[in-house]
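Below you'll find the structures, each written out as structure tokens.
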Structure P
Amino acid sequence: MKKRGKKSKFTSKSKKALSKLKKKSKGKVGLYLFVFLLTINVVLAGLTVAKSRGLLIPGQPDPVVVNNVVDLDDLTLEQKIAQMVVVLGVEYYSTPLRKMQLGGIHLHAMKGIEQFHKVVGKFQEGMEIPFFVTVDLEGCVNPFSSFMEFQLASEVESIGDSFQKGKSEGKFLSELGATINFAPVVDLDDQIWNCRSFKGDKEKVSELANAYVLGLQDEGIIATAKHYPGKTLVIKDPHKFLAAAEITEDDLYPYDFLIEKDSIKAIMISHLITYGKVNSEGKPSDASQRITDELIAKYDGLIVTDEINMLGMRNFYGSLDEMYLEVFKAGPDIVLNFNSDPNEIYRMILLIKEAVKDGDISEKRIDKSVKKILEAKGFIVKD
């Protein structure tokens, strides 16, 4: 019977070394897997943050501007649609809003003049086609009240005072870097705030409004008569409710007066559902193609919607997509969308782009609006 040989030291040591190596390898694999998964999580978290800030929104090609001339054929469809949109000028989102090359930013209250200059400068720097910078300095609404006071519209009595009010406000806004003021309010009766409109009959309101417009625009600020076709401040607060009202000849008088004087450069259409002399056909006025077409027939200035995220407007429609499509189909030149999410603004632009490609919205209609916008910004437009 053969004796079993003793295990060699070499074999025993090899097995121990191999075991240690396996343990070590497993440890390294686990470490590598941990590092890999951690890296993936960091990347995904970074992408999530970048997406939430709108940083993943693709940029548009730089527009070609030669000797202050813009050729519409050089602009992409996205660029054209973007020029029709005014959004909140949130500094935190300046990068994606600049990448989209939007038509304008709207500024609310800030702490001081320096902050306004900083925000406006950040948005405008390096832009071939600058943003409109819009504000609401009207009646008793004053986003600068923390450091600058202005006379209430309801306190203005004379044409001279109204002109000077327009001049002083225009000078102030021009120095801030603003380009459009959503004023004057020419609703004949302000039963909600009692200070946003001029006081008096239709003739006096119209004369005071015209004087204010001339003073404001004399300082290079585009004036905006609102809220067409009237009665917006009589029924319910349009920020909270959607209301209906009968429009009379008197309601239209201030707009017809300003149009005849050829003074007003922009008119804002309200969310009011109207009947009578102006019929919105059961929908908000700024989503009514009939109202827009009737206004275009007598007026060639900029036509602006009221802010489309007001609760009354939002609640009228079953979805945001339905609202966006109805508003753009109505044919305004400028759409105010103060949704603070840049991704939602870009989604709206893409939705309208597809509607144009599908033939639901005319690109010629888009071109007409963009031409008016660019000319209002001081460009010569080749179409």
Structure Q
Amino acid sequence: MTLEPSGRVADVPPSGIRRFFELAEEMDDVISLGVGEPDFSAPWSAREAAITALERGQTSYTANRGKRELREAIAADARRWNLEYDPDSEVLVTAGASEAIDLAFRALVDPGDTVAVAQPCYVSYTPGVTFSGGEVLDVPTRVEDEFALTPEALRAAGAESADLLVYCYPNNPTGATMDRSELAEVAAFCREHDVDVLSDEIYADLTYEGEHVSIAELDGMRERTVVFNGFSKAYAMTGLRLGYAMAPEEVIAAMNRVHQYTMLSAPTTAQHAGIEALRDCREDVEEMRSQYDRRRNFVLSRFEEMGIDCFEATGAFYVFPECPGDDAEAFAEDLLEAESVAMVPGTAFGAGAEGHLRASYATGLEELREAMDRLERFVSSV
């Protein structure tokens, strides 16, 4: 007898993002626009809180749901989005937002359930549904709709029969955002057809035009929505692995049941950093957001100068230009080989992403200038 992976795992392809990341790692002088990794360090006071916790020997497990002090801070912070959650029963601290999303799939999806996935999307959603035994229903969004999720797209995909809908706004990979009126139309669809929602809002603080709105704020949606957020993007705390979910009590209880058997608790040191981040690092977040916005405008202007069509991203730290070549994957590989600039082909992000490239501007402005110059040189040579 030999060990073999399950069919569910064997059928899931490797991450397209990681493939280009690993290719870039093997080369010298590469400017990577491929991975959503902030180039900033976490705010000093958050790092200091982590250091102090370690020096004091505060390295034990916490409660499964996370330190109460952190859950209270999360609930207080959520009021910025007009969300009210009980820190004792409606907040769960996790090892990154990705763990929270995985827990939701495992806690809410029965084998054969249909999960509508708004595409293009973060690479973990589709595998997460598959690993939980669910059936993925692709719901492609369109550049003509500014990559917003619409009732028309949901109906065209047959999402009336879905059990769950999962999406991310501000969006990875497109940088799209959705305003209140657009979300209200999606909310009406979900209420009419009894579809529950998993709303990934990890980039909520990185909204550049208008204000972020959570669908959970809208009438009749709090009771059917799980909201995900975390510290990796806005607080540049990627390696500390700290996220959270907010949802009705019975949903958090179900997610925690999985969490307590698999992860036990989120990293204790990271939880101390998270408490300080929410209490005293708002100015740091605003400064990082300002820098990202400056980079966003620069990158969009350079694509325009090159004559490359690019959707005007208004959130996260990605742009999603149309590929100048016929084959985005081949273009990305050739660009990496010729000019040592790493971008990710849109095909890594699911349906509706064909013919696009994702470029992250979570890197320094000087590197972005050099990367855009190299890209322009490459485009002019092919």
Structure R
Amino acid sequence: MTTQRIGIIMNGVTGRMGTNQHLVRSILAIRAQGGIAGPDGTTLMPEPVLVGRNKAKLAKLAETHGGLAYTTDLAELWQDDRYPLYFDAQTTLRRYEDVKTAIAHGKHIYCEKPVATNSADGLDLYNRAVAAKIKHGVVQDKLWLPGLRKLKYLIDTNFFGEILNVRGDFGYYVFTGEHQPLQRPSWNYRAAEGGGIILDMFCHWRYVIDNLFGNVTAVSALGATHIKTRWDEQGKPYNCDTDDAAYATFTTDRGIICQFNSSWCTRVRRDDLLTIHVDGTQGSAVAGLRQCWVQHDATTPRPIWNPDIDSPIDYRAGWEQMPTGIPYDNAFKAQWELYLRHLAFDTPFPWNLKEGAKGVQLAELGLTSWKERKWIDVPAL
């Protein structure tokens, strides 16, 4: 059995997502399981080098996980043939230039979303990658969440009949940092640093809708900055000048209406931090991050409006939780494995930089819809 080692430049791994999801639960988990088995008996083994701006943080992270290689000098790695793959999980403002430079040096690309702060730059990265004939992919992790994979199964087996509408509800209360530590970095609430929930979350909603319910054709969005003052990592107050909540409706080429609320200012009273409710002529389902509940037409109760008495129907009792028939891996790790197989064995991987640019395009059009207070068509990119 042959082992093929794939060197990965991992830039931005000291951040929350870079450390937890990409390094620890994906790359190191793949190494711990003995690599990835290929179709010809070859085992793929990722070999990361950690890159960042804070040497002390990098050194601690590298030591914590067994003495991994690390550097603060990204430029020195461009000519290093041991690392053919560049991965970027930096803040959004830094991504475009470093991914562009990596492409210019012939590195393959896998990166977080948003791929850029505007769709023109996102599409530029795609065109550069195609011209350079390198392989490229974008993180679209929610497609591999167990709850959404169960939802995809229901769609594929025609459980819903004709899908009528979709309602997505995402978010939680992010503390301001005044009395309790904030759960998200302060740049999320600063426009100049690439913050805003529309740029962050509409990239997700684009690929979720496109892959499950049809291509997005139009958007109507309303954003808000509900909390005007927050406290940063040093405990200093600052003015929030970008959206921390968004309320949007999307239409698709399959005639499905999708409503998605996104908020960092809401307290959760639902089954999960993200729920997607799908109604169809033959049944409905509600998917969370890991679970999915269904109600078929035959078991749907027949309510009668009467606000003068307590409801005689326990509406939650009429829903059945889908069993977890197969094991589901971490969503980020699942896509990492698919990408590394694509890199080594040329297996299909449709989630490329153009798909990433589409997500940024939807965020741009959502911001335009909010500003101009009107529906905006989504053209082909």
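Only the coordinates and a few stated rules stand behind these numbers; no lab work does. Keep in mind that what you see is a predicted model, and the values were worked out from it rather than measured. Cβ atoms are built from the backbone, for glycine too; each structure is taken alone.
Structural remarks
- Label whose coordinates, when mean count of other Cβ atoms within 10 Å over residues 319-326 is calculated, return 19.4 (choices P, Q, R): Q
- Computed 226 for volume of the Cα convex hull per residue in Å³ - originating structure among P, Q, R: P
- Given 16 for relative contact order in percent (Cα under 8 Å, 6 or more apart), calculated: source structure among P, Q, R: P
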